[in-house]
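Scrolling down, you'll hit the structures one after another.
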Structure I
Amino acid sequence: MIMNASIRRAVFGVTLTVAATAAQAEGDGSKPYRMFENPEPHTGISSSGFVWLGFSTNSNTSHDTATGANSTGPMVGPADEGLQFNRVQWTLERRLKANLLSRMGPLPGPTATEWDWGMRMDMVYGRDGIHTLVNGFDADWGVNRAPSDDPNGKSRQNYLGFANLYAQIYAPYGEGVVLTIGRFMTGIGHLLPTTGGYDPSQFYSRTYAFASQPIEAVGALASANVMRGERGLMAAELGIVNGRANWQDNNNDKSVIGALRWRSPEMRWRVDYGFMTGAEQTEPGYPTQMPFHRVSSPRNQNRQHHSLTMIYNASEALGMHVEYLRGRQDGDGKADTVDIFDGPYYKGGAYYGVNAGMRYRLSPQMTAGVRAEVFNDTRGVATFPNTMARGRFHGVTTGISYSLTPNVVLRPELRYDWQTDRGVLKAFGDHTKQQQTTLSVDARIYF
């Protein structure tokens, strides 16, 4: 606890210094501030980062409840009421010279004809760092373990870890091939968790879909351009990984991830399909790996997730998206197939959802947007650990994104959520309500 408090004080001190300095753009205010002299021209490696702070309040919780953690749950993002230290992130990166971005898609332009290598490291610390932890690695660090006097996670614990830690190789075969090896964010889902920034969302809060998708994986992923012409650009991806957020395997099987990513010739339309599938159960003799691997069994119990996203940029000002996703956790219903909450004879469950959004640029500095979502998880497979409540979740969000300076982005939003077809537990207000209105604002300070 003393060590954790010392880390928090040191990080907050650095954060305040960075925030105060980065908030002032250079010169006439049109150039972004850089905390470090960018070493890219000398070594090919760039250094950057951001500080992410937020504030939130909702219509349900009392003052006593609001002082604890996750009082706005099961909403993801602004989980705590009041001021929230989401994260500080430091990035080291050597970008590939290629017309293909692994886990993001193809790029226009000529095919690179020379071999190249790249790497990326994203180190994070803060409340939001919990989404980047992997079992058998930083999830096991002492700083990330729940305090002995708070086993249920009611304190606002910060987490230290890596969002990405990988190397890449570009090979000039065909239209270009990229091999990514290490620990990486999967890029499966509309919010494209590849860099730790969770772009392209303009909202502080995230979707229920984000809570369901695989974020971190450890293994190898091959990406290749497979079509470039009048019909557009397409890249295909296929990889082998240990499973969701898993450095240390919990069974003798691997999981498969893959994607198809199409872009129209003028890059206005884009379609992304991504998936992950594999046996995710913990076998006897392996340590329990919570929260993503709740099922234990001596036999394979498959878990899979599929996401299909379409994005249309009608103009430089107007853009929209729609995502459909579905997934399931298998269970064979036998006595030794055990879910940590549902117990033995576990039969599994499925989930599905749809979310759509539209944004419009009001000025060079300001963009307004609206988002709506329906997410069905009556078996409680996908929304855990954000909540143990089950049912159909609905959310509508509206807000703006405002660039205060080239380094500072503010995102105020108003969100309304409600729950139908619920199970035993209500979802909001510490399980006392089935609806919630939340007002939030966050600040991203880049350096």
Structure II
Amino acid sequence: MTKRVLIALTSHSDLGGTGRRTGFYVPEAAEPWAVFTDAGYEVDLVSVAGGRPPRDGEDPADPLQDRFLNDPRVAAQLAGTPAPGDVDSGRYDAVLFAGGHGTMWDFPDNKGLAALARDVYERGGIVAAVCHGPAALVGLTLSDGSYLVDGRRVAAFTNGEEEAVGLAGVVPFLLADRLAAQGARHLPAPNFAPHVVEDGRLVTGQNPASARGVAEAVVTALDAAWVAVPVADGTTMDLYAAGRPGAPGVIVAPELFGADDHLQEVTRRIARLGYRAVLPDFHHRTRPRAALPYGEEGRAQGFALLDHLTRDGVLADVAAAIGHLGGGRIGMVGFSAGGHLAVLAAARLDIAVAAAFYPGWLTNTGIPVSRPEPTITLADGIKGRLLIEVGEDDHAVPREDRELIARRLTAAGVKHEIAVHPGTPHGFFCDRRDTYRPEAAAAAWERVSALLSEL
């Protein structure tokens, strides 16, 4: 069935008494529209007051804007958009709030827009917003009365960006501050840099440069799905799969917390680089689709699950994932316990490139998958390239372990790099944890992206 997306636009044209006009920022509607249209989706427009919405940032020389504004269906809709109350939200899989400074006046606390977004979200759809579009999230409550953004990570036009464009004293409030006041965890990037944040089914972007990325994240999320694959031991394993079938394949191995929302987002993020990415449910024999809470309780449950993972079982699961991907050059990216699994798979299976984030237990036999001999002693079997990302202060991969791992890999002739991040703890890549370090995460992601480009 064809997926449908609704793009919401501001109807406000007065830039705060400055005498200047504003409206919806055309590129922030045009770019998502193009991404959705090219993905085969149907796209409709809505505006706060209905009718012809005011435009800002229009550039007739921009081919993408020209394509958008001169598309017959778009032109007809822009000539007379419906108001929120005239739209059947049940028809849509996602709603995206485009930006433009006008949104700062008529998006916040708008009951019609909030009703659309709430219905889409509570039916399992996606709510997305870019630049000033997250103003629609201000005052948006779910059916239980909680703010949609409460406790969630978001991106939005930053205070610094508002000051840089000279409008910090013109807009009715600073968007990042207002979202934070309603419980959001605002995650800024450098001014005007592309920046997209996913938190489950909420996708937000910081500025105009983020518009395409937000739309691509929506497409990847809508197209991702769990699929069941047979394993050689007679079991059936679920894979969370994202990206175009037939693209180069990447297997993602999770921490002991399981195939949770964070790892699903990582899987989609890899898919957006141009890969078919799959996240196997390695706990399928004991606790299918386990997604444990971060913290001591989840960690204790995760260690109990690790006691049921065996080398043979893990290797059979990875082989099943390779079969789903159709073979060819396969990459693997793993985190903590999953980093260990990535090294193990690289030593025993045909893995062209592997990235292991803070892989514990490689030098000992502390968990069943590291037995009978420590996994690092299998280094002679690694034929592809290996990248290890680890923090200098990682308690699970201390300096002596890093040195032993380096010696073993060198002796085995493995093409490898061990990137050590100064002053950085275990779990630095996961933005759900208090050990998250954005600078180290960004640097690691850049190296992982370069590694995967070898596929």
Notebook entry, point to check: From I, II, which structure was mean count of other Cβ atoms within 10 Å over residues 288-295 = 18.5 calculated on?
Noted result: I
Check: Can you say which of I, II returns 15 when relative contact order in percent (Cα under 8 Å, 6 or more apart) is computed?
Finding: I
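For structures I, II, calculate mean count of other Cβ atoms within 10 Å over residues 72-79 and state which one comes out highest. It would help to have the intermediate numbers written out before the result.
Numbers: I: 24.2; II: 13.8.
Biggest value here belongs to I.
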Check: I, II: which one has FRET efficiency 1/(1 + (r/R0)^6) of positions 144 and 416 (r between Cβ atoms, R0 = 41 Å, to 0.05), as calculated, at 0.25?
Finding: II
Check: One of I, II was used to calculate helix-only ellipticity at 222 nm (-39500 (n - 2.57) for each DSSP H run of 4 or more, over all residues; to 500), giving -9500; which?
Finding: II
Notebook entry, point to check: The value 1.5 for distance in nm of label points 7 Å out along Cα→Cβ at positions 216 and 280 was derived from one model only; which of I, II is it?
Noted result: I
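Each value in this text was obtained by applying a stated rule to the coordinates, not by laboratory testing. This one's a predicted model, so the numbers in the text were calculated from it and none came from an experiment. Cβ atoms are built from the backbone, for glycine too; each structure is taken alone.
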